[in-house]
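*Asks:* So, here's a batch of structures to check.
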Structure I
């Protein structure tokens with residue numbers, strides 16, 4: 001095979017997948033860069049950065065239509081790889097953000113998700129991330145123009161979670177008996193809006209990768225299968241903080257809400273005096289009511305996955321590229337956050353996820369190659385939540401190489417998210433609908449080889 005075609009085989013494959021993290025259903029973010037294991041140079045390193053904008057927002061909430069803004073936020077995926085080895089044995093060390101999610105519902109009516117039940121807590125925002133540090137090795141055997149490889153390695157993955165829920169605390173039992181009785185006679189309640197924040201984490205837990213590869217350099221053929229094990233984080237603990245999110249108010253039986261001065265005037269008209277000292281003693285917005293509360297999360301599972309990718313030359317300077325990934329997202333049922341005995345549930349109940357891409361890579365000259373691909377990601381949402389519906393993507397990239405030791409890659413992706421719905425009958429906390437939305441991503445990486 002010509003040197004021209006050899007360079008194409010070595011440079012184009014990752015360009016195709018440069019922004020693929022944007023289309024992995026569920027909480028998938030980055031994956032360990034094991035493709036550098038096949039670089040011919042004894043030493044290779046690659047640094048990458050991906051930006052993703054998954055614009056997803058509700059069109060209807062509990063049957064009410066409106067412009068509720070996007071609850072998904074933009075995010076970045078850093079990655080780093082360092083490879084040492086030769087044609088027979090090579091190892092790579094990787095860092096990436098493997099799993100993460102972020103949602104902000106403060107643009108919804110009331111500044112949070114609707115309550116799951118009367119008086120229940122309402123999720124305002126949540127985010128988590130899992131960093132992965134890994135080592136993967138390749139052992140190869142070459143014969144008759146073919147190379148067979150076994151791959152294996154271990155990784156460590158941590159888990160960090162932060163979330164805030166809103167609720168209303170009933171201060172009625174803290175009032176003098178006479179005032180309690182007066183409020184009760186009007187069907188009133190003295191309520192204090194509160195925000196309960198949990199900040200939890202768990203250190204690194206271990207998992208493993210194992211796989212195999214087959215290559216025929218003469219036709220630029222490489223096929224690889226790689227399995228990543230499941231990791232359970234079952235000791236996610238930390239602290240919680242309870243803060244008054246606004247001033248106390250009185251809610252009457254007819255649903256009217258009265259500020260404290262209005263409530264005092266309302267009672268005074270009926271011959272009931274509220275002591276000024278009692279009013280001044282009530283917490284105001286921003287008051288920290290309690291901190292260092294015990295907080296925990298239920299077991300969080302990073303799902304097992306199977307990844308298959310392949311490339312082969314189909315004409316001079318041209319490659320056919322394809323990939324397939326299965327991820328066991330059905331292990332993700334719900335996130336249960338508990339602070340000082342108070343729990344908030346965010347349901348998922350996902351299906352397994354399947355992602356496939358197919359594309360073409362082409363070398364334009366000795367220094368520039370590129371690729372373009374189509375992708376499909378089966379939605380994992382089942383109706384308990386509706387973020388991850390079916391996704392169709394178009395991605396492409398360029399590899400720029402002006403010498404034997406440096407290569408710059410740039411890529412981009414645009415994705416079309418199909419509409420969907422979540423319903424309480426399917427396990428959702430509230431009914432909602434999302435429309436057809438767009439996903440955008442961009443990636444840049446730099447590889448150095450010696």
Structure II
């Protein structure tokens with residue numbers, strides 16, 4: 001009987017090769033697996049377009065999927081499946097920005113393999129003209145990590161050293177995100193060792209070994225030097241490494257060098273022409289942050305049409321910050337006509353991908369809508385808690401405190417409300433304190449009034465605790 005790799009190879013030899021590599025990375029290098037799956041999805045759109053004589057106007061994966069849908073090459077179900085794989089790839093590129101843990105990242109890569117396989121099943125007859133054969137799914141193996149380490153250590157292979165470094169870097173950034181969240185919440189777990197620092201130092205070691213022979217590693221080595229992964233930053237050497245990598249055509253390095261020219265850095269003087277040149281080069285390679293920064297460049301120059309165009313491209317490429325800013329531009333009619341429905345779509349998209357400003361905006365919109373369902377209210381609470389945890393946002397603390405005190409989330413939690421208001425007061429600036437003071441007094445009065453008539457022991461204990469928090 002065929003294996004799943006055999007099945008995908010029968011569907012397309014090139015996709016089968018890529019699928020086998022992506023699957024092998026799932027357990028040990030899940031980030032690389034997700035990036036390969038996104039690339040595979042890109043190739044799949046080429047295959048589908050070729051079968052129907054459809055041509056694309058550009059490399060943007062979002063546009064390609066929508067073109068296939070509009071040309072009726074694929075139905076709505078397939079369209080959604082392709083977009084889900086595109087989104088998984090975006091999360092794989094920067095898992096720390098989506099607040100993923102190492103376990104969640106691995107689960108995401110496993111589910112993405114399963115999604116792709118289901119998609120191949122659905123498209124098999126359409127593409128090959130043959131009936132779907134029987135096959136068995138072979139379990140994920142744990143050998144690739146050992147193989148990578150062998151190739152990196154014993155054979156000194158630059159690509160393997162780079163991938164080991166990327167695996168360590170990804171793990172470190174996710175650890176760092178969790179450590180910062182725990183530290184900010186004064187959680188007891190925050191007393192654990194700072195694991196991210198050690199992991200970043202190991203990542204820098206592997207990048208430094210591979211840098212001279214692998215330009216992707218040279219870029220990562222430069223980033224490591226700038227940020228001092230090993231505890232000691234060398235910004236000048238780091239920026240030189242970035243420039244070398246950019247000259248070699250590495251998209252991420254071109255995007256970063258373009259950003260340096262946009263805002264200035266240790267070794268780079270602001271030069272908007274050079275910024276545009278490098279950002280444009282990276283954007284042509286579908287580097288989403290470069291697209292977004294090109295939009296920023298044109299926005300600063302007052303060219304709203306160009307700004308909207310590039311920010312739209314970055315949004316469609318899956319960059320959450322661009323999606324948030326596109327939502328704002330659509331709401332204001334900057335570089336385009338006002339389109340509140342499209343604005344809401346991109347705000348939702350950005351929020352779903354963990355962009356904190358978008359999550360806060362969506363939560364506010366849900367709480368201000370009298371027709372919000374219970375599921376939507378639960379989502380609003382979840383968003384606010386995420387913004388508080390990862391963004392330490394005082395406005396979000398205030399918003400959630402009000403919602404809990406007023407029963408806007410289909411429950412009243414005066415202890416939770418008081419705790420949030422206390423935390424907000426500790427972190428607030430003068431303007432925020434002016435907002436908190438009347439809320440504080442009002443909640444304290446509310447608690448005292450209910451205490452006067454409460455009779456149940458559990459309710460009395462909660463009210464006393466809330467009063468204690470508000471009396472400090």
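Laboratory data are not the source of any read-out in this text; all were calculated from the coordinates shown. Quick caveat, the model's predicted, so the values are computed rather than measured. Cβ atoms are built from the backbone, for glycine too; each structure is taken alone.
*Asks:* Using Rg and Dmax of the Cα atoms in Å, for residues 261-316 alone as the calculated read-out, with 10.8, 33 as its value, let me know the right label among I, II.
*Replies:* This value belongs to structure II.
*Asks:* Comparing distance in nm of label points 7 Å out along Cα→Cβ at positions 173 and 397 across structures I, II, which is largest?
*Replies:* Between I, II, the highest calculated value is found for I.
*Asks:* Assign the value 2.40, calculated as Cα Rg over 2.2 N^0.38 Å, for residues 245-340 alone, to the correct structure from I, II.
*Replies:* I
*Asks:* A value of -2500 was computed for helix-only ellipticity at 222 nm (-39500 (n - 2.57) for each DSSP H run of 4 or more, over all residues; to 500); which of I, II is the source structure?
*Replies:* Value -2500 for helix-only ellipticity at 222 nm (-39500 (n - 2.57) for each DSSP H run of 4 or more, over all residues; to 500) corresponds to I out of I, II.
*Asks:* May I pose another question? I have 71 for percent of Cα pairs over 22 Å apart, for residues 229-412 alone, calculated from one of the structures I, II. Which structure is it?
*Replies:* I
*Asks:* Another one. If relative contact order in percent (Cα under 8 Å, 6 or more apart) is calculated from each of I, II, which structure is the one that comes out at 18?
*Replies:* Of the options listed, only I reproduces it.
*Asks:* Match the computed value -0.59, -1.21, -1.35 of log10 I(q)/I(0) by the Debye sum over Cα atoms at q = 0.08, 0.12, 0.13 Å⁻¹ to one of the structures I, II, and report its label.
*Replies:* Source structure for this number: II.
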